[in-house]
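So, here's a batch of structures to check.
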Structure I
Amino acid sequence: MDTFIQKYNAIGKLYLWKFKGNVRNYPGWNLTADATSCDSLLNLFELMKFSRYPSRKTVNTENVTKNQVKVCGDYSYISAQKLSLNYRKGSEGLWYIHLDSNNLEISMGDEKLNELESAIKRVKVNEGDFAISDNNEENILYFWWLLK
């Protein structure tokens with residue numbers, strides 16, 4: 001892995017949460033971020049894409065607020081404490097989301113990294129209510145506008 005990625009320090013406020021129980025409309029994870037975090041993630045994605053090697057980076061998240069959760073419903077929820085981005089360069093179609101001890105890991109290939117980059121650009125301009133996924137509902141990542 002490149003030392004630039006190892007040393008990269010993501011900044012801003014990134015929020016990740018999942019609804020508890022059987023919430024039919026939103027079975028996956030939810031993400032929003034402030035503009036600073038969006039820019040920081042976009043910079044990280046560029047480093048990952050232009051690296052010669054596969055890469056992995058863990059960034060801190062904030063605890064989501066009850067107000068933000070109401071963007072898509074009034075359900076009980078859990079927040080992820082960290083987000084690990086595992087980019088497997090050269091892997092087409094790879095998209096896998098896994099929670100381990102309150103740390104959310106997203107493993108992705110080239111195509112999905114590009115989709116994630118596009119999604120973060122949309123969140124930055126306050127767009128929401130869209131998702132990235134594969135055929136498994138546990139791998140859905142919903143994107144929302146940031147409520148203040």
Structure II
Amino acid sequence: MAGKFEIYKDKKGETRFRLKSGNGQVILASEGYKRKASCMNGIESVRKNAQSYDRFERKETKSGKWMFNLRARNGQVIGTSETYESAKSRDNGIASVARFASDAGLEDFTHSELRPSKRTLETAEEIFDRRKKLLQRLADR
């Protein structure tokens with residue numbers, strides 16, 4: 001089973017993503033972004049950086065549990081894991097992110113509580129293309 005990124009709005013109205021494994025478990029979560037485009041950039045950063053094991057920061061929490069952060073080349077945290085009971089479970093979580101991130105699908109929940117169909121996503125792309133063409137025509141005048 002393939003993994004997937006889900007984009008959603010949090011209670012503050014910020015856009016976030018989470019990466020789910022093939023069994024539906026959340027294996028990485030993002031910070032809140034003010035703009036959806038920034039969130040999409042975050043997803044692309046996860047896709048690239050998850051392939052380098054040195055980008056995973058392995059940590060032990062104050063309560064003795066385990067977690068990790070995925071960091072971009074510039075050191076910025078782009079995703080955080082849940083907490084795990086053991087270092088081995090944490091390391092399995094890292095392996096799952098590395099395995100699923102590069103070819104994970106994408107579902108966008110920012111416009112509806114309902115799961116969007118593929119057609120809904122295509123329609124959003126068509127609207128964007130139409131707006132882009134309209135702006136270009138206005139600029140050409």
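Computed from the coordinates by the stated procedures, all read-outs in this text should not be read as laboratory data. Note that the structure is predicted; figures quoted are calculated from it, not measured. Cβ atoms are built from the backbone, for glycine too; each structure is taken alone.
Structure values in brief
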quantity: Structure responsible for 4, 13, 21, 20, 16, 13, 9, 4, 1, with P(r) over Cα pairs in 5 Å bins from 0, in percent, for residues 31-94 alone calculated and labels I, II on offer; calculated: I
quantity: Given -12500 for helix-only ellipticity at 222 nm (-39500 (n - 2.57) for each DSSP H run of 4 or more, over all residues; to 500), calculated: source structure among I, II; calculated: II
quantity: Cα Rg over 2.2 N^0.38 Å from the coordinates reads 1.20; which among I, II; calculated: II
quantity: Origin of the derived value 1.00 (FRET efficiency 1/(1 + (r/R0)^6) of positions 7 and 79 (r between Cβ atoms, R0 = 25 Å, to 0.05); candidates I, II); calculated: II
